[in-house]
Structure P
Amino acid sequence: MKKRWKIIAILLLACLCLFLFTNPNTSDYEVFSTDKYGEAPTDLPLEIERVNFFLFSTYTPVIASEHGITHLGIVGQFFQISDGQFDYPWWLELFN
């Protein structure tokens, strides 16, 4: 029984390290965004809002004070989590 808990603890620690070391940063998101959507308009102010949860992050482009599509960055990949109607996910409001 004790051996099983040690194996579970080691696997959880390995998963935790995997998530920590593969959490994408803002420059990774900029490369992803440029590849997927093309260049951002240069005549409007652009800001990338990042909420870092240490194991994963969320990225939302803010163009002229309007929020764009929010992406979840986890294990080096980006997944769309908002519908792209320039809305702000309600659950991210909890962290502001």
Structure Q
Amino acid sequence: MEKDGRKAKFLRKYYGRGFDAHMVYLDYLYRGHEYTVYENRARGNEPLAWQHRSAQARIDMLIEEENRPKKPYRYEDSADAGFDLFWRLVEGDEE
């Protein structure tokens, strides 16, 4: 599957065994992340194109989140600061 010039690379195909013997699994690599789509040969399933789109969209969102600038840690923004303020108010040290 291709999205904005990026292609998923096919890695492997394998068949289920035992309780999922009717399943065919296809593994792909997209933007450095692996994902799996499947075909249920016993009954219908979500089309492979939909599965590809969904998995690739999830990977795109993950990469976007990883690349988003992180807010620097400040004590004032932490839960510890909130608890400290709460206890100071309870104990009457600060108004």
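What follows is calculated from the coordinates using simple rules that are stated; it is not laboratory data. It should be emphasised that the depicted structure is a prediction, and the values quoted were computed from it without experimental measurement. Cβ atoms are built from the backbone, for glycine too; each structure is taken alone.
At-a-glance table
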| item | result |
| --- | --- |
| Computed 3.5 for distance in nm of label points 7 Å out along Cα→Cβ at positions 6 and 78 - originating structure among P, Q | Q |
| Relative contact order in percent (Cα under 8 Å, 6 or more apart) - structure with the largest value, from P, Q | P |
| Top of P, Q by FRET efficiency 1/(1 + (r/R0)^6) of positions 22 and 70 (r between Cβ atoms, R0 = 25 Å, to 0.05), largest first | P |
| Answer label among P, Q for the case where Rg and Dmax of the Cα atoms in Å, calculated from the coordinates, equals 16.8, 63 | P |
| Distance in nm of label points 7 Å out along Cα→Cβ at positions 14 and 30 - structure with the largest value, from P, Q | P |
